[in-house]
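Each in structure tokens, the structures are laid out below.
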Structure I
Amino acid sequence: MSKTVLLILGASGDLTKRKLIPALSTIYSKNMLPEELIVIGSARTEYTTDEFRTHVNTSEEFCKCLYYYTGLKNIKEYIYSFGNITKIVVFLSLPPSTYKQTIEDLYNENLHGDNVSIIIEKPFGVDVYSALELEKNILKYYPTKSIYLIDHYLAKEPVQNILIFRFANRIFETNWNRFHIESIQINCSETIGIEDRAKYFDKSGIIRDMIQSHLMQLLTILTMETPKSNFQHDIEIEKVKLLKKLKVINFVRGQYNGYTNEKGVDSKSTTETYAEVEFRIESDRWHNIPIYIKTGKAMERQGTEIAVVFRNSDNPIFKNDKLQKNAIIFTVQPQSGIFVDLVNKVPGWGVSLTNANMSFCYSSKFSGNIPDAYQRLLVDAINSDKSLFAGVEETIEAWRVIEPALQNSDLIYYDRGKNPPDILNKNPIDFNNYSNLC
């Protein structure tokens, strides 16, 4: 019987134990993995297979699929010792600085061909130059079709649903332009600091860590033109077109007080833990419409949300500038939902207006567990489905767009548990109003 191998490099690390193995165990229990799947963990740590199984602490049944191999020397021979192998998926759960050498080492171990694919975690480079160099190095050994770039936001159900919301509902798509929309606001707040990620984060910062990848993906899905189909290739074409028209207008960088005292952080670090970036898209649809992205660590609340804010009605009979404008709010996490803010009449004598909303909550509408992002991505990669993976070209274009904001600039400072003031966006949506609606 033919067998599929998932080879996880860097398997002794946190991502494997905390995300990959639990995701694999869950989808294994749902019979969504190939019947003859072999999962091989590999790292420099000298585990035995039994020690690795104990380390990842997963179900007894799934443990039967797990094996361990130290290093990469003669890894191909070890893989094929399991019999007739028809597909090999390699997951680089490694520091980004090792990608280039690891790709070369895999090739030199003769682990290549049409049956081999490579999953690469973000970040893909740290700027335009490094991303182009990494692409060049990878393409020396593996074709583009074999490369899967993970951005786990793309596999989140509420993010996937933005495409459906936009393009399957004419009631909204016909108003999705500068004539009706006043601004787009994307927010991603975390209450935690950097925790144990200082080695990576202090060299990266939140613009590289969050905006260039996850949040610009949200931006492109919200604003791109209609793709020819919902296949990844056609969606990427429209994302790239959009990114070529996208520009950074202004940005603010911030750092929470006490960051430089965190373990592993340079005491003189100017790395940003908060950023607010204003964009514009030079297209007929979006000309002169501000798009704001705001993200930070050690903030007062946790949440990822999007607000599409509409212009005030110009109809004089019910015009009321004191009321909140019409808006569509997408809440991505921790609770997932969509809210449409409207102006309504207060019941009773006379005509008094108030704000109200129509709501859709995943938790109340759909029963059962919604698949975790890594569950979806691992199943899709094993099945050679790239629809929820980022493309190399769009990733490089995103680096081009964000490059001005990567330059050093002054920092504003804020206390843990408190939000810095909005500096670029003078009319921010208060996302606290939507926190407990689902």
Structure II
Amino acid sequence: MNPLALELNQLLDGSVAGRMLSDFGRRLYFPKGIVAQSAEAGARAHKFNATVGMAVRNGEPMILPSLSAQLPGLTPREAVAYAPTAGVPQLRSLWLEAMKAKNPSLNAEAISLPVVTPGLTAGVAQAADMFCDEGDTIIVPDMFWGNYRLIFEERRLSKIRSFQFFSDEGGFNLEAFRKVVTEEAAHGQLRILLNFPNNPTGYSPTVHEAQEITNILVEQADKGADVLVLCDDAYFGLFYEEDTYGESLFAPLSQAHERILAIKLDGSTKEDFVWGFRVGFLSFGSAGLTAHHYDALLKKLAGGLRSAISNSSSVGQHLLIHLFTSPDYASEKQGCFLDLKKRYLRIRDIFQETPPPPCLETLPFNSGYFMSFRCRGIDAEQLRLSLLDEGIGTISIAGGYLRVAYSSVDLDQLLELYTAIFQAAEKLSATGS
């Protein structure tokens, strides 16, 4: 094993992070190669800097005039230069400040600085690389984003174990969650992924449910289990009901117990409506970790990023810096949020005025981009294809569920959309399809 990896492992030994590292995670390190030497040169090479493989003219990166004309608000360095492996420092600091503002209970002094990843998906994959080995089990609700299978089961050869997301009464199934967590904790380690607002259901826990989720995990940590919780916060902030828990579970979990390691996976993708920028963030938090532990984890994460993608897009990061420091940012973002909330409320009104047919059971939803139906007596894939014949696109899941992304349908078109869904479902139900 590389001496740099051994050094980082020694720093992490005895901590929840050190105990839960995968074999690959233990072998990760950030090399003192071109990137590290270039960073040193950036600070000290005041005469000539002949380190980075970029073409420079008069101290600035070369940029084609036709491209520069498309990016008038950015300098050549912001537009085309390489970004540091862990991300542009100013953006990382701005995102940490934003995390504090969005999560008032977060102890921002006791977590790591966020690291930039090329989209939230890459953040999930990096976390899986660092903490999931072949045969390890990761717990997810039975309603989950299909890409988790590729990341955990195919890339890492780990096993997904699911539990029933919703209770019979509606809402997060605390008893099913407690049962699966208790059973897996008997092996000494827990790996859990929670995605709120949830894709595909558009559900986030209530204040009570969030507290109980935290309590259940703390109970197992108290009994001696090491707990890793990945908080996929892709749609964070899009909460439409007063009783919905308005913070990330990362906030309480990151300071709940020395045996709990929380990882926050978030990004501007959905929060700031910049889907194609592919700028995500990964942050570590645990009551048992110090600044030295976080430094070691960040170096391992940087090594993972270096080995996979080198660095994230610079232009997207600098555009976000300009966005976050704009005086109009907050009001513009609020305007988009209110637009989505109006769509959510309109759907609620439609369901009150014209309830879905018996063959479509509405699953609980209160946030995010989506809502889903459980198909009763009809096949979801057949329903999807029937709707597609009418020029309407939806997503079928496991043959039994239909996901509707109302985020992509204008407010004044929602009634037409759901009327068509109801009619197509009723037609299938009548024919027994």
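Mean count of other Cβ atoms within 10 Å over residues 51-58 computed as 11.1: which structure among I, II?
Label of the source structure: II.
Check the numbers for mean count of other Cβ atoms within 10 Å over residues 155-162 across I, II and tell me which is largest.
Evaluating mean count of other Cβ atoms within 10 Å over residues 155-162 on every structure, the highest lands on I.
Quick check: 0.20 is what I get for FRET efficiency 1/(1 + (r/R0)^6) of positions 107 and 179 (r between Cβ atoms, R0 = 41 Å, to 0.05), calculated from one of I, II. Which structure matches?
Working: I: 0.20; II: 0.85.
Label of the originating structure: I.
From I, II, which structure was mean count of other Cβ atoms within 10 Å over residues 171-178 = 13.1 calculated on?
I
To continue, here is another question. One of I, II was used to compute helix-only ellipticity at 222 nm (-39500 (n - 2.57) for each DSSP H run of 4 or more, over all residues; to 500), and the result was -7500. Which label is that?
Label of the originating structure: I.
Thinking of I, II, which structure, once semi-axes √(5λ) of the Cα gyration tensor in Å is computed, gives back 39, 29, 19?
II
Compute distance in nm of label points 7 Å out along Cα→Cβ at positions 115 and 131 for each of I, II and report the one that scores greatest. Before the final figure, lay out the partial values.
Working: I: 3.4; II: 1.3.
For this comparison of distance in nm of label points 7 Å out along Cα→Cβ at positions 115 and 131, the top structure is I.
Read the figures in this text as sums done on the coordinates, not as results from a lab. Computed from a predicted structure; not experimentally measured. Cβ atoms are built from the backbone, for glycine too; each structure is taken alone.
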